[in-house]
Structure I
Amino acid sequence: MPIDATHLKFYRSQTVSDTAANGGRLSTVEIASGVKNNLWPDVPQSERTAGSTKYRKSFLKVAHPDGLALIDTLLFVETPTPGGDRVVIFPATQTDTQNDLTGSERVYGGGWLDANAALGATSISVNVESASDAVFRNGDLIRISDKTTVDDPAGAAEFVRLAPAGAVVWNGNKATLTFASGQSLANAYLAASTRVASVIEAGTLRASADTWGLSSANGSYNGWSGSGNPPSILVVDAIGGIEQTWTVTFTAAGTFTCVGDTLGSVGGGTTSSDFAPNHAAFGRPYFTLPFSGWGGTWGVGDVLSFKTHPAAVAIWQKRIIPPNTGSLSGDRVVIAVSGESE
C-alpha cells in the first residue's frame, strides 16, 4: 500500500507556549486540519494593537504502517493568511526550542501572482505581504498553483526552479522571479486565482537509527563489535518511532534493561527474543531490536546504545502581526506538503 494523504499527519511539539521552552521534540498530539485554534490561539485586541511576533513548531510525520519513505518531500505555505497578519515557515531540528532561534532565520512563504502568466513564460511577478521577509531567494524551488485547495483535482499546479543568480528583483512588496535556464511554465495562470510559494526541500523521510555505541569485551551485535560499519537490522517504527538515545544495559548474561535519554525506562528483554518496547499512544513499538543480532558473550554491565529518529520533519511557523492590525474571525494559513511514495 503506497503512501497516501491519510498517512501524512502534522503533530505539535511537546511544548506549545510563548516562552523560551516553546518547541522541543515531537509530541503525540495531532494537529487536526481545518480546526480553529489547532495550533495558534486567538489574538486579543491588545496584541493586535501592539503588534507581535510569535512562533509555533510542528512536525510532518509519515505514519505509514509498513514504514515506507516519503521521497522528495516539499513543504510550503499553500495559501497565505487573508488577514493583516502573515505566517512564514523555516526548517527546525528534531529538538530545538524557541530559545535556540535568533530571529534572523531564512524564511519561506507565499504570495499572489501580480499579472496573468502565459504558458511558456520564463518569469513571473508575485505580490507578498512584506518584502522584508525575503521569502524568495536565488535558486529557490517555487510552487505555482491556481487550485482552489491543495488537493483539488481541478486546476493546475507546478514546481519551478529559480535562477541561481539574479533571480529575484524587488520593487516594494512585488518580487519579479526569473526561472533557471531551461525552466518555463507548463500552464497559463490568472493573477486573480494563483498563489506562488517558496518551498522547503526536506528530502526523503523515513524512520532511522544511528550513533551506535558498544561497550563489551566479548559481545557483538549483527557482527559489529564497536568498529567498522554499525548494525543495520534494527527497525525503527514509522508510527511509534521517536527522537531518542537508547541505552541497553546487561544485568545478567542474556538479560538487559533499556532506558531512553528523556523517556526513561521502557523495560527490558533477553537475547533469545526480539525486543520491541511499546509506544502506548500508538500501540506500536518505538523500535524492534532483533534477537538474531546478538553475538558473542554479553556480561553484566555491558552496554549497547543507539539513537532513533522518527519518520518526521520539523518546521517552525512564525506569525507576524503588525501594530494596529484589524480583526478577522476567519483568519487562517494553509501549510501543505508534496512528495512521492517509496
Structure II
Amino acid sequence: MLAGTIDVAYVRDIRVAIIAELKRVIVGHDQPIDQLLTAVFAGGHCLITGVPGAAKTLLVTSLAPILKLDFKRIQFTPDLMPADITGTEILEEDRTTGHRQLKFVKGPIFSNMVMADEINRTPPKTQAALLEAMQEKQVTISGQTHPLPKPFYVFATQIPFDQEGTYPLPEAQQDRFMFNILMPYNSEDEEVQIVRAATGIQRVELKPIISGDDLVAAQTLIREITVPKAISNYIVDLVAATRTGEASAIDFAKDYIAWGAGLRASQNIVLAAKSTAALAGRTAVALEDVRAVIAPVLRHRIGLNFRAEVDKVTVDDLISRLTQAFPALKG
C-alpha cells in the first residue's frame, strides 16, 4: 500500500491481520500482544518481563517477519561488552598499496528491530550501550555519528530481578522504554496446546503483512490523532500524583513511592493512547485509550521504598489505586 493512502481504517485492519498471523504461533497472551502492537505503531521501545519460557523471545522473533523488518537478536550475558552491540573499528590494510586505515564494522544494533534478550543479565555499562541508539536513533563511535535504519525498535526481555545474577536497569535507561509488558504463565489449557504443538513436526511459516515504509507512515498518522485538552490535563495530573515531595502527590504515593514518574511518562501515555485509538479505527483519543496504557507506561517508571517492600505492595497495586483515584475527567 502507498504510504500516502494510509488512514485509521487501514491501521485497524492491519492490526487485525497481524494478530491473526501471530496467533498461528503464540498461544494466549492477548494483552501483551495488544500492548506490543500499540508500541510498535507508536514507534516506541518495549521491555518484556516474565519468567523463562513465557514466550517473550518467541513473540518478538515472530513479529519481525510479519513486519518485513531486518532483525537482530543479542543474547545479553555478564561478559558482553558495549562494542559487541554497537560495533567497533578495526585496522584494515590495502594489500596492493600497504596503506592502513581504520574501518568501522557495524554491530547488531544496525537493524530495524533489535532484541536484547535477558538484558538484565549484563552489567549497566553494557546495558547503556543501547541508550544513544534508543533516544537519538544513532550510534557515535570515535566521534563519528552513524544513523540507524528506520523504523528502529529495541525490544528487551527481562527475567525477574529477584533471580541470581541479574542487574536492574538504570533509571535513565528504563525511561527510554515506552512500555514494560508483563508476560505471565499460560493457563493450563493453553499450556497443553503449546506442548502438543511444540513437540510435533508441523512448522509455521509466517507471512509478511506490512512494510517498513508503511509502518513509518502509520507512525506519522498516529501523531496526528486528536487528544482533547481535558484528556491531556487528566494524564498530566495522574502522572504528577506519583511524584513524592510535590504538592500534587497523592497520599498513598507518599507512603510507598521513593521516586515517581517524569515527563516522559506523560508523553508516552499520550502517544500510546493515540496509537490505541488509531488501532481501533478512531481519529480521537478517548479516556478508555488512556486507561488501557497507564500500567505498561508507569510500571517501570515508579520506584518503591522500603515500606512498600515490608507491606508487600507492588507497583501494579499502586497503579491500580492510582487509576481508581482518577476515575473520570474533570469538568
Which of I, II yields 1.00 [FRET efficiency 1/(1 + (r/R0)^6) of positions 109 and 317 (r between Cβ atoms, R0 = 35 Å, to 0.05), calculated]: I
Among I, II, structure where helix-only ellipticity at 222 nm (-39500 (n - 2.57) for each DSSP H run of 4 or more, over all residues; to 500) as derived comes to -500: I
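One of I, II was used to compute distance in nm of label points 7 Å out along Cα→Cβ at positions 165 and 301, and the result was 6.2. Which label is that? Kindly include the intermediate steps, with their values, before the conclusion.
On the way: I: 6.2; II: 3.4.
So the calculation was done on I.
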Kirkwood radius over Cα pairs in Å derived as 22.3 - corresponding label from I, II: I
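For which of I, II does Rg/Rh (Cα atoms, Kirkwood Rh), for residues 77-196 alone, calculated from the coordinates, equal 1.11? If you can, show how the numbers build up before the last one.
Working: I: 0.98; II: 1.11.
Only one of I, II returns 1.11 for Rg/Rh (Cα atoms, Kirkwood Rh), for residues 77-196 alone, namely II.
For structures I, II, calculate mean count of other Cβ atoms within 10 Å over residues 205-212 and state which one comes out highest.
On the way: I: 18.0; II: 15.1.
Comparing I, II by mean count of other Cβ atoms within 10 Å over residues 205-212, the maximum is at I.
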Structures I, II, by distance in nm of label points 7 Å out along Cα→Cβ at positions 45 and 69: label with the highest value: I
Per relative contact order in percent (Cα under 8 Å, 6 or more apart), the highest-valued of structures I, II: I
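Each reported figure results from applying straightforward, stated rules to the coordinates on display, with no laboratory input. All values derive from a computational prediction rather than experimental measurement. Cβ atoms are built from the backbone, for glycine too; each structure is taken alone.
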